[in-house]
Structure P
Amino acid sequence: YPSGFLPIECGRFPQHHLVEVYQQSPVFLALRDAGQLQGKCGECEFRKLCGGSRARAYAVTGDYLAQEPDCVYQPGSGTNQSHVDTEAVP
């Protein structure tokens, strides 16, 4: 599982090596790709920094790529956006 709060199987141990699972599992690939986030998380200028809680999204919607259900921020509404270089985040 990616975390104790996100119970989605990504691989089996010891049949698969941890590095192999992290690098090749469709779940981990999706979690690392901020472009796959949905809803307001997918539109948010901070998605590469924040990403929202994938575990909360999964708990509420059943989809770990759905928008963060508890986030009150509205994309594009921040006053300090220019102070955060979101392109510098891998």
Structure Q
Amino acid sequence: MTTPKIHTLSNGVRVICDPMPGLETLALSVVAGRGAASEDLHRSGWSHLLEHMVFKGAGARTARQIVEVVESAGGQVNAATGYERTSFQIRAL
């Protein structure tokens, strides 16, 4: 078993790498430290809205095209909004 390595980028973003020798899969999670707890009465639901807006596409690719690329590699795309954080995940073979 390996020990995860934590790197902090110059912009403050933390990257955690946990190689698993012998496995040929990828799990990528992007976690924002903001969720429903960060919202006030006038901004209720914004974290969840952001979660959905991320999957609307990027640049020249539609959301469907992005998902198709991941799924063609046997992968999955998912996201979740919680009380303290919002997360986005990609898993692929």
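Read the figures in this text as sums done on the coordinates, not as results from a lab. Note that the coordinates shown come from a computational prediction; the quantities given were computed from them, not determined experimentally. Cβ atoms are built from the backbone, for glycine too; each structure is taken alone.
Numbers below:
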item: Among P, Q, structure where FRET efficiency 1/(1 + (r/R0)^6) of positions 18 and 42 (r between Cβ atoms, R0 = 30 Å, to 0.05) as derived comes to 0.55; result: P
item: Top of P, Q by distance in nm of label points 7 Å out along Cα→Cβ at positions 2 and 74, largest first; result: P
item: Highest-scoring label, criterion being relative contact order in percent (Cα under 8 Å, 6 or more apart), among P, Q; result: Q
item: Comparison of P, Q - label where mean projected area of the Cα convex hull in nm² is highest; result: Q
